[in-house]
Structure formats: structure tokens, C-alpha cells
1. Could you tell me which structure in 1, 2, 3 was used to calculate semi-axes √(5λ) of the Cα gyration tensor in Å as 28, 20, 17?
2. Quick check on the output: -20500 is helix-only ellipticity at 222 nm (-39500 (n - 2.57) for each DSSP H run of 4 or more, over all residues; to 500), derived from one of 1, 2, 3. Which one produced it?
3. By the measure relative contact order in percent (Cα under 8 Å, 6 or more apart), tell me the structure among 1, 2, 3 with the highest figure.
Structure 1
Amino acid sequence: MIVPFILTLAIDTAMLPPPGTYRYNALINGKSAGTASVTISNAPPGTKVTEAATSHTANGDTNTKSTMLLNAGLVPVTYMSSYAQQQDTMPGTVSFNGRTADVNTGGFNKTFTLGGTSKNFVIMDTATMSGLLLLPSQMRAWNDADTTALVPALSSEAFLSVLHGVTVQRPATVPATDVSISFQGEAPFVEWYDPATLVVDEVDFPGQNLQIIRRR
């Protein structure tokens, strides 16, 4: 009786939002700052996550397209991206090698190492939603372990950890059944998600007055 229970638990902890497309609007101070469309699909033995995002900046719109592959444990295996603004396009790739990751953006290569108590890398690219959508699933699978977030567009990294024991006021835009998970780091943020499906409904960055809200 114990073995089936253990197998079921292992499957549950590696659960992702159901395959499909999830669309989001970004708002800064209540004004439109961009949109994102993220598609999750099965790619045995793992998962493929693709995204098309547009961010509105003072220099015009930036269009980002990305493809991320995850293994069965929800650990990123590869990441490919393209950033386009006006007539300029910059490619980016990330390859993972255990405790290191090679980030190549626009032909510039930089190697990052898992920092501090980090157990895995995650992708938190600028003006995109894919990494944020995956975080509740990854934290459940990894028991809220600290991570090193890579930001390929900026060739940079940030330490990311779950903040426990905090009470967050529920925004009016969030479903009553959602639960929250808070992250501390250089730019603290809160995610609201459905605990049954792990679909993220809203992400709030208080320091930037930024909201990312799922379109239903």
C-alpha cells in the first residue's frame, strides 16, 4: 500500500498547468505595459513552453519569442529566445550544465554558477511570463528550494527564494479560491494561482507598480 502512495506523490509534485495557451496583460500604474501568450505542450520525456510577448517601452515595442524545454523534474534543459525592436533582432540561448549555465545573447557569452543555497536555475527573462507561470509548479516540485534566476536578455542573474509566513492582501482581480506565494530578491513579488491546476492568475511587483493579469 505504501509504494503506490509514493508513486502518486511523485507525480503530483511535478505537476504543471494543463497543456494549453495562457494569455496575460501587463499593467504599470494601471496602464498597459504589454501582453504575453504562453503555450504549454507535452514533449516527452518533458515539457515544451513557448511564448510570444510584447512590451511597450519609451523606445517602442519590444517583441520577444522564446522556447523552453523542461525535463520531467521541471528543470530547464534549454532556452532559446529572440528579441526584436523596430528593425533590430537579437537572438539568445541558454544551455545548462549541472551547476553552471551558459547564456549567449547577441553573440555575447557568459557563464553563470548556481549561487548560495540554490538547487536549480529558473528563467525569468525580461518582459516575459513563461518563467513566472512555471514558478508555483517548480516550487512545489522542489519543496520551495532557493533558485538562481537567469535573465538572458540582460545577461544577468538574480537569487530567488520563497518568503514564508507572510500575509498578503488579496487583490480584487484575483479569484477567491487562489492562494499566494511570495518571493524575495532584488525585486520582490507575489504570485496568485489556482492550487488545483497551478495556473497563475496574477503576479504583482509592488516596487514597480506592475501587475500581470491573466485574460480569461
Structure 2
Amino acid sequence: MLNDKTIALTEQFVKNFLSGDCSGHDWWHIERVRKMTKKIAVEEGADLFICEMAALLHDVADEKLNVTEEIGINRVKEWLNYVSLDEDCIERIMDIIENMSFKGGGVPPMKTLEGKIVQDADRLDAIGAIGIARTFAYSGAKGQLIYDPSIPVRENMTKEEYRKNKTTAINHFYEKLLKLEGLMNTQSGKRLAKKRQMIMEEFLENFFEEWNGQK
């Protein structure tokens, strides 16, 4: 019962924090990631409470939604202390949240099963039909173009280059989204990513045919 109360309080905290977001990191993104996290956690036999708490809070710490990454991390830590979680739970949740972001690629693999599951669930929401929609929502919120052939796809980026250098919505598929299927951690995540990968590939094929006036 205590865990249920903590989940309910955390859900309201996250809803309040993300209210009004139009970048694709809104409450409904969190809700989809939570549902997928729970589905995979059951299939993989993970700690459901740790997984669900990390899924709920992962974007509260995201540097895209805070003045600095440090402020976001501290915001989550303060909340976990406020709901009186023990130090072991806090450490496990924070380890997931602090290490799951893509950040241009090249980050170390997640250390725990729970971390692998939450990362897979978050990445699944970045691909497929929802991922396509979120890409254009985020690009619009950031003032980025749909596509410009003169802006090259960025490769081997540092975290700073990934966050700050100029790109387009279409470039983002090649810089991140199409890479995610191969980065899935769990068997469940790999299975679910296959269809979503095909949806994106078909979309891009149609996009460029229309862009080039072929149909």
C-alpha cells in the first residue's frame, strides 16, 4: 500500500511539472513509457516499483526541461526524499535516471535490469508512429526546419554537439532514431522495436519520394 501511495503522489508531481509541455515530453509521453515499462518489467521479471518510479520521473531530470542538468537531478532527489524512500531505492532510481539518456550516443550500457527496461521503454516511445509525431513536435518547439538538404546529418557527436548544433527533423531520424533498434537491451524491447523501425523506414521512403516530386 505504501508503494501505491508513493506512485500516486509521484504521478501528480510529474503531471504538475510537465503541464503545458509541447515538445513531446508531456505527461502522455510519461504515461506511455510507464505502461511499456510495466509490460516489459513483467515479461523480464524486474522490480516493478523501481521501474515504475524511474519511468515516471525520468524527464523531470532531463536537461532539456531544466535550466541545467544538475537542477533537474536535484529536483528528482528532493522528491524521492520527500516521499521518504530509503537510500537503496533512491540510489537505484537515480542510477537509472542519470544514465539512460541518449546524449548523442556512445554512453555506457545500463548496469541493472531495471535500468535496461526503462531505457528500452523510453526509446520505444521515440520510434515508430509516435516517434515520428514526437520528432516533429520537438523540432517545431525548437524552431527547427522539417528538412534542409544543405544541413548535413551529424555523426560521432559529443553531448554538447548533439544538444546545440543545427539540425532538422528529418536529420534526427538518422542521427538518433534509426539507431535505437540496435541499442535495445532486452529481448522484449528488441521484439517491439522491429515493427516501429519498419514504420519509420517506410515513412522516410515516402517522405523523400514526395520531397523529390516522384509521387
Structure 3
Amino acid sequence: MDPAFDDRAAAGRALAPLLQAYAGRPDVVVLALTSGGVPVACEVARTLAAPLDVLVVRKLGVPQHPHLAIGAIAGADAVYLDRELLATLVLPQVAIDEAIAREQVELVRRHAMFCGNRPPLALAGRIAIVVDDGIVTGASMQVALRALRAANPEWIVVAVPVGPDDAADRVGTAADELVCVLGLPDFRNLPQCYRDFSPVTDEQVRSLLKPPL
């Protein structure tokens, strides 16, 4: 299969027209999943004339189970805990609180690294368009959205250039709406869909997120 997109920016330009219903609305925020989603989201935000922010998601783990995620955090008030998993573990509340506090510090550090001293955009009551460069299994996206939901946006749209033809099932009810340019029945991985799928560096992320002068 020939790659569908030259690069992530081209994918963003293909995705943006499918989101025209949200163009020019003051209640719309575009959130880029780091780091691959940033070049895509930059094109979407520009076309929609919407503010752009980065959605930094950190998995919550505990020292006793370093490879086990008990949830995720996507902001100071956006915390998702896997209650079913926690019910099977013997974890004191202090361990959970420490994991949240530790990752809140790291989340703030990474947001500052990408956005400088700009505070994160307010999300409560707004339409959050979450953009990535594609969906593979959907597991990471689901965790990110469950954490994001805790920030009380009015509506969550997942917008991606490409994914499997059952992408909606893989995202499930974590989002209110899914917009996808290409749903492929023979989807294997994201690199097959891009001629240039080079890693997005932290410096590129900072440059793309820099507000225009």
C-alpha cells in the first residue's frame, strides 16, 4: 500500500476539513497528544482558528508495581483511576496519592518544557478536539480521554488522519465523536501510512506550540 500522507503536517491538512463544523467557535480547544499529534493538531488548529494546547498524559504507577498502570493523569484536575484494577490490589491510599502527586509534578514540568510559562487552557464546559497522528490499538487514547474527562469538557472529539476500520470500537465511549480521514481494513501500523514518519523532537514540539507574534 502506498503511504496516504507525505508527513504529519499533510495529514493535518487532510483532517482539518472534516472538522469545519467547529471552525471559528469560541468554545473549541484543540489538544495535541504528544509528541506525534502536535504537527497534525497544529494544522487543524490553524484551519479552525482555535487555540492549541498539548495534552500531556502520564500513567500512574506505584513502586510496588512499576510496570502496572493504575490510571493516568492529564492535568491537575484530570485524574483517572482504574477502580476495577485497584480493587484487586492491596494499596494504601497514601501510595495512590503519592503516585498522583509525583506525576503531577512531571506533567507540569513537561508542559512548561513545551509551552513555557503559558498556563494550560481551561477545558471545563468547552469542546475538546483531541488530535493524534493515528489510532493503533486505541488503549492509550482511551486512558488519555478518561483522564481528560475529569477536566469536565462539554464534548470530546477524537480526530485522527488514519486508523483501522474499527477505530470507533477501539476508542469506545471514551469520546463523544470520532473523526478519521482513513479507516483501513488492512491497517497494520502508522509508519505504513506516512512517507515521512520521523520522530517528532521536543524542539519541534516547542516550535509548533509557540504562539504567533
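Laboratory data are not the source of any read-out in this text; all were calculated from the coordinates shown. From a predicted model like this one, the values you see are computed outputs, not experimental measurements.
1. Matching structure: 3.
2. Corresponding structure: 2.
3. Once relative contact order in percent (Cα under 8 Å, 6 or more apart) is tallied for 1, 2, 3, the winner is 3.
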